[in-house]
1. Out of P, Q, R, choose the structure whose coordinates give distance in nm of label points 7 Å out along Cα→Cβ at positions 7 and 87 equal to 2.7 when calculated.
2. Any idea which of P, Q, R comes out highest on distance in nm of label points 7 Å out along Cα→Cβ at positions 63 and 111?
3. Can you say which of P, Q, R returns 19 when relative contact order in percent (Cα under 8 Å, 6 or more apart) is computed?
4. Here semi-axes √(5λ) of the Cα gyration tensor in Å was calculated and came to 24, 18, 13; which of the structures P, Q, R was it taken from?
Structure P
Amino acid sequence: MKKSTFAAMILGTVGGILFALGMCMALIPEWNAFQPGVIMGVIGAVVLLVMVLVWRKMENKAPVRLSGKTIGAMLIGIVGALLFGVGMCLTMVWSNMVVGIIVGIAGIVVLLCLIPFIRGLK
């Protein structure tokens, strides 16, 4: 395993755990930890951002250029993930099975649209 891959794996795991735990702390009212949860979530997001920068530096890759296509791909990914998450919430939290499944499938389709958007069709 290359050093860059190992560093990305460790930083990604730590950042993901911090982010997920922070979001749980902020969004589960029984825990009464909204403010610490937001702080921990932000720290996790920063660690994930640092992970991307460190990995790109170790792989000698150019910095990410912000173009219209990059911003579009980010927006498509965000919308797809939000749709998928709302579908899961509708199904598991609010017991609205049919609508939740439909919204979740729509989120999956939006996320699948990222592949031809980024890679293109040949």
Structure Q
Amino acid sequence: MAAYEFTVSIRTQYLEDQSDPDRAQYVFAYAITIKNTGKVAAQLISRHWVITDANNHVEEVRGLGVVGQQPLLQPSEQFDYTSGATLKTPQGSMAGEYFCVAEDGEQFVAKIPEFVLSLPRTLH
């Protein structure tokens, strides 16, 4: 087990009722679980997202915390939140990283694995 490690898992959902395909607006929700799988308590300080649509249009988003919070996670503790993204295409992807600081001052990056945003039943 690493001393400094957050593990990130993601679930996605297409929000048909908030989308408007005629105006090229496809809205997706994603639920994220961040678990401190390291040995040291650490705080999530900021985030960096890379959002890519099916036309290879890339948008980068940076900001403090997640959903207005900077959670401090003890070893084995987890934090869950839900957020969303709007794409101009029915498919796309997101990936990124969280910048974290452990209680002993060590800084580390938790990678957010790439995940797909897609209308149901559109990918093989």
Structure R
Amino acid sequence: MLDVMKCNICGKIVMVIHNGMGTSVCCNQPMELQIEKSEDQGKEKHLPVVEKTGSGIKVKVGSVPHPMEGEHYIEWIEVTSGDYLYVKGLSPGDSPEAEFPVSSPDVKARSYCNKHGLWSDKPKKH
């Protein structure tokens, strides 16, 4: 559930909510599954960090803030909590963080870097 697929030709990204038997295709080529990373070079700038706030949670990308420049930035931050999915889209120049109205800190947070892919605080096993 919630796989992220990317076209290596045009760059289109889709989130798969329910997997089926077929292959996701774009530009006449199979799309590439984006594997969640939590350990690698650069983890200090890519891993989502969840903090409890008075009105929910705040997710910051990186213990050292991730760059948010035109050529290198976090495209989105997402949080899943129970049956709910929250997504905040980001643009160059924004802060690499987002707040969500989630009462439980027991969430899974992911961030997507346009250069280094998908990062998670609780990676899914493939």
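Just so it is clear, none of the values below were taken in a lab; they were calculated from the coordinates. Keep in mind it's a predicted model, so treat the numbers as computed, not measured. Cβ atoms are built from the backbone, for glycine too; each structure is taken alone.
1. Q
2. Largest calculated value belongs to P.
3. The read-out was computed on structure P.
4. Corresponding structure: R.
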